[in-house]
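I've put the structures underneath this note.
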Structure P
Amino acid sequence: MLTKRIIPCLDVKDGRTVKGVNFLNLRDAGSAVELASYYSEHGADELVFLDITATVENRGTMVQLVCDVADRISIPFTVGGGIRTKDDVDRLLSAGADKISVNSAAVRNPGMIPELASQFGSQCVVLALDARRNPAMPSGFETVIDGGRTGTGLDALSWAEQAASLGAGEILLTSMDADGTKNGFDVDLTSIISSNIVIPVIASGGAGSKEDFLEIFRYGKADAALAASVFHFREIDIPELKAYLDDEGIPMRI
């Protein structure tokens, strides 16, 4: 059985790590470089870096900061935010990223997924899918873009299935409703997506306790779980979390 992954997420704005609730009310969580170094040395399986205002500010991801983070870590590193072209991806991979994450640009231009997969490999292309509950959608969830600012009318499951068929290697699935609440991951959303696509799903949004991670692996069928504030503010220690999950029968890399 494949081991499950624990992934801290650095939401970065103006070079600092920030965290909010439902994508709003951001507060400072420290230096992105220092936090990345800490996680690399303290049990994280991978790291995700999201430049959360690059898309709405119509600019590229901060390449120098990606370089600085990559120099300090020894775990796989995914970077997203403001990625629109193959040149953007090439710059980020050259700066030290292992994978890139695309979100709003891929919704607006799905053809970029096979383009990137063809040039860089599917294993390098992560689709970041932000979703919120919407009973009008067939799955009950709508895809949202622009950092949660824009509804698309696109069913989250349909978009996940399309992205997988186009060559995405992984889905980073964030519940906008649960984000930052610490009330638990959205198990329904994650299970619906995980059960219907063949590529790995990273669950994101809502982690508040060790039990939340157990639930999302056991019932949400997630391949990995991503969290931010509970790790940034040392509310959950990653080695302790992994030991707990291992004791509960969830395969972990200890």
Structure Q
Amino acid sequence: MSPGFNVGLMLNVKKKPFDDPRVRRAIYLAIDRQQINDIVLDGTGGETTIFMPGMAYTEEEALTWPGVRPKDSAGGKEDLAEAKKLMAEAGFPDGFKTKFDSRKVSYYSPVCQIVKEQLKDTLGIEGDLQIWESAAGYKHYGTARAADAEGDWELACQGEGMLILDADAVFGGVYRAGGTRNYTDWTHPTVEALFEKQKVEFDLAKRREILRETADFLRGFEDNHWVTLVWGRWFWQVHRDIKGFNPPKTVQYGFKHEDLWLDR
């Protein structure tokens, strides 16, 4: 099992009220990740560690974070109270109407359905879920790419499959302008500076500290556009007669089959 699939809730920061960091942080705090993991992934998903579990923080450490800690714990109840307070400060004590989108791929739609119900129950954020064929979904999200365009979507569930098992894949896919899953081209100088610093650091311990600093900033949700919901793990069913198979760590590695053979 490899944690190579980052499933998140995309927030369109170009649209109101998601341009308000208080609303975004409230959503981050209110979502119950454990419920998503239990219902959709049968508890097999990895915790929301920002980067691959263990690369900056362990899953055990992430379980202590505000927003990630279980909602039935004392800390989880504090998170829900803080989320409601932030919504009231932003002018939405009773929530607001929005819309949800998901591509008909993997388990995106079931995840989005749960997120939709959670936000309705906890913050009064309500809206319908539109499910798209894969290519149509990409086109729909792309409406927010142009600098002068808001886009036609507001909240959307999407995954980012890692091509390489490295933090650079997370930066490039989600947290840098032009990223494959950064349809609003969200960017922040703190994240950019830390990216440039970590990418040239050869000392693994020092690089890990830089990644921890990055994760701390992103999970604080002072400014962020992507709510990590769960790290999906790859599972492979292989017949006993197939030899030479090594479980791939990422999407890209899964395409390499030159060393497989059938031995009956």
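Please treat every number below as a calculation from the coordinates, not as lab data. Please read all numbers here as calculations on a predicted model, not as lab measurements. Cβ atoms are built from the backbone, for glycine too; each structure is taken alone.
Using FRET efficiency 1/(1 + (r/R0)^6) of positions 164 and 236 (r between Cβ atoms, R0 = 30 Å, to 0.05) as the calculated read-out, with 0.50 as its value, let me know the right label among P, Q. Intermediate values should be presented prior to the final figure.
Numbers: P: 0.50; Q: 0.95.
Label of the source structure: P.
Taking 19.2 as the value of Kirkwood radius over Cα pairs in Å derived from one of the structures shown (P, Q), identify that structure. Don't skip to the end; give the middle numbers.
On the way: P: 17.8; Q: 19.2.
Structure Q accounts for this read-out.
State the single structure among P, Q that was used to calculate relative contact order in percent (Cα under 8 Å, 6 or more apart), giving 19.
Only one of P, Q returns 19 for relative contact order in percent (Cα under 8 Å, 6 or more apart), namely P.
One of P, Q was used to calculate FRET efficiency 1/(1 + (r/R0)^6) of positions 36 and 108 (r between Cβ atoms, R0 = 30 Å, to 0.05), giving 1.00; which? Display every interim value, and only then the final one.
Numbers: P: 0.55; Q: 1.00.
It was calculated from structure Q.
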